[in-house]
Structure I
């Protein structure tokens with residue numbers, strides 16, 4: 001029974017972690033795409049917000065000019081998609097793996113930028129957030145959570161597969177020899 005209780009606690013923790021990551025990505029996408037102060041929601045106001053986000057992407061001094069705008073315009077919708085995918089729980093092993101890889105990439109870029117001493121806005125949750133030790137700590141904790149969710153998703157899938165295999169072999173009648 002202790003094993004069953006541990007299994008249930010693991011499933012609950014996985015659900016909480018998955019929902020937390022989904023919330024982070026949905027909020028990040030919203031913060032980057034929301035219209036500037038006073039503007040109504042429209043395709044034009046979202047494009048303007050994404051163009052403003054492009055300035056933050058460019059401040060990392062990582063991408064050539066030709067890639068800054070496409071990355072800035074594709075990243076927030078992808079974050080929205082990823083948040084919804086995590087929220088759904090569909091193919092959790094894959095959504096959590098993509099999440100971990102994306103957060104690891106973000107974190108690596110942030111560490112590089114911090115190490116270079118660039119004083120920029122991180123752009124993680126919209127404009128006005130200075131890149132510093134706090135943002136590195138926060139995003140590092142997101143990376144740890146994402147790793148935990150990914151590992152948990154793979155472990156649960158493995159346990160389900162093992163359980164299904166043992167159930168199918170138990171129901172097969174054995175031949176007497």
Structure II
């Protein structure tokens with residue numbers, strides 16, 4: 001038997017559509033996840049417990065008291081089956097809701113971590129800027145330093161080696 005050789009797929013042409021006998025069902029995973037979260041939130045409330053308790057009590061009382069309308073005798077097999085079915089669906093829905101919450105928490109954690117890293121980088125930058133400003137301010141001549149330098153220059157000019165060789169006799173006054 002000769003093996004049929006496959007032609008390489010061309011990327012410039014669309015694929016041939018295949019007809020299937022039974023189409024596969026599709027669903028929106030996000031919509032299903034939101035629905036499961038709503039159900040899980042409701043199952044976890046006191047309201048659900050009250051409704052479920054009332055339902056079970058009414059079921060048992062109806063099947064004990066109603067003589068001709070009894071549809072589930074004393075061991076209440078149908079009630080047990082319904083509660084087991086409800087529990088078998090509730091557990092996976094709760095797990096799905098928890099997984100979605102864990103995914104949201106992971107995304108939030110990553111965003112918080114990135115924000116914290118940016119805050120640290122900004123703080124480091126501001127610290128370096130503040131240090132450079134302190135150094136620059138340390139190099140700037142202050143008013144008192146300038147006054148003392150000017151007094152020294154004035155004394156040098158008016159002193160014995162100054163112009164005219166004599167003192168003016170005036171005192172230097174400083175005003176703020």
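Each reported figure results from applying straightforward, stated rules to the coordinates on display, with no laboratory input. Everything numeric in this text was worked out from a predicted model, so none of it was measured. Cβ atoms are built from the backbone, for glycine too; each structure is taken alone.
Here the criterion is distance in nm of label points 7 Å out along Cα→Cβ at positions 28 and 52, and among I, II the highest value is seen for II.
Here mean count of other Cβ atoms within 10 Å over residues 20-27 was calculated and came to 19.1; which of the structures I, II was it taken from? Present the calculation step by step, with values, prior to reporting the outcome.
Working: I: 19.1; II: 5.8.
The value was obtained from structure I.
From which structure (I, II) was relative contact order in percent (Cα under 8 Å, 6 or more apart) calculated, if the value obtained is 15? Let's see the in-between values first.
Values: I: 27; II: 15.
The structure behind it is II.
Kindly point out which one of I, II the value 16.5 was derived from, the read-out being mean count of other Cβ atoms within 10 Å over residues 68-75. If you can, show how the numbers build up before the last one.
On the way: I: 16.5; II: 9.5.
Only one of I, II returns 16.5 for mean count of other Cβ atoms within 10 Å over residues 68-75, namely I.
Structures I, II were shown, and helix-only ellipticity at 222 nm (-39500 (n - 2.57) for each DSSP H run of 4 or more, over all residues; to 500) at -27500 was computed from I.
Could you figure out which one of I, II the value 4.3 for distance in nm of label points 7 Å out along Cα→Cβ at positions 36 and 156 was computed from?
On the way: I: 4.3; II: 8.7.
Answer by label: I.
Computing FRET efficiency 1/(1 + (r/R0)^6) of positions 124 and 140 (r between Cβ atoms, R0 = 25 Å, to 0.05) across structures I, II gives 0.50 for structure II.
When FRET efficiency 1/(1 + (r/R0)^6) of positions 12 and 84 (r between Cβ atoms, R0 = 41 Å, to 0.05) is calculated for each of the structures I, II, which structure yields the highest value? Largest one: structure I.
Upon calculation of Cα Rg over 2.2 N^0.38 Å from the atomic coordinates, which of the structures I, II produces 2.83? Structure of origin is II.
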